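These are the structures, in structure tokens.
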Structure P
């Protein structure tokens, strides 16, 4: 399946966050903390939109389009990220506050788990794949490979490693086919039924 790849910005924040919510609807960690499906329908898009607003300033959030429909989102943090300004931080904070309002007892632990993952990143400069999501009905049709290609190509050209975490065992083979190797299994989410698995990709010559 051929798609058009391009950069996303704040104008696509709502559409991108809703797509990521559909792609991560069965995430075993997020759904553990955001455990009520009715409230999660509000909180999950807000969770992803908050992350996107923190990443948009670095201009490395990409979308995949098929016939003018957004069908995939990949959000990267580059080796030299741009610090979000006051407006971006305010938008992200409003989204995080909505998640906390919907899940006052568990949202803090969820955010703390993701914050703890940051300390486990490689010390060397690297590209970090924060999230990649494909429209559920189109998964397995090559959209993800095309969506990740722009950054993977830059990483190869600049001899830079790439890093990610995933809670989905079904994605391991996909990442390994792109050159990623299994790295660690950090357990930063207190009480969650499982952790994530991290992968590192060495640049290809």
Structure Q
């Protein structure tokens, strides 16, 4: 049975639009894959440090060099996060947009999983090691950044995530840009109505055959 890794990012709990849309995707995914396994990784509950000299030094330490306990701890967390991605057939990343780009906790997760010898090779062309996986990205933003419009160049979330995933070998990627959250936050638009706007796009991605081959 297929495995889904659900990456949760928002700090807003049950008030989070991105989490709510992610939950809707999971409902459709479960309907289409009864018995499928879901692993939840809440980045707000995972203490991922910013990339520092312990991670860098541990990754690139020569074989003859003894790693410090701090290096080993950083590499152990990295290996744990990478193992979840390796075991998944499909990744769900539902995230808010903060100041046009990814939240810091999501960037830290990226920094800990993009690791030579685990998710890409130190070889010519930097080949990715996570082929035959698919990803669903849901980006919730205050404003609209629809592709082909005058504001689409302000979306630095979906291009970054697409590039990172492709670098690791994941090129089967669906993206839902869920703009317009400002109305919900101001109480002008009902949360339920806002979620319903993106229901069909999320349902379509959840049943796309190419995205769920294990």
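With FRET efficiency 1/(1 + (r/R0)^6) of positions 57 and 153 (r between Cβ atoms, R0 = 41 Å, to 0.05) computed per structure, which member of P, Q shows the largest figure?
When FRET efficiency 1/(1 + (r/R0)^6) of positions 57 and 153 (r between Cβ atoms, R0 = 41 Å, to 0.05) is computed for each of P, Q, structure P gives the biggest number.
Of the structures P, Q, report the one carrying the highest value of Kirkwood radius over Cα pairs in Å.
Q
Taking distance in nm of label points 7 Å out along Cα→Cβ at positions 9 and 137 as the quantity of interest, name the structure among P, Q where it is greatest.
Largest one: structure P.
Every number here is computed from the coordinates shown, using simple stated rules; none is lab data. Everything quoted here is computed from the prediction, not taken from an experiment. Cβ atoms are built from the backbone, for glycine too; each structure is taken alone.
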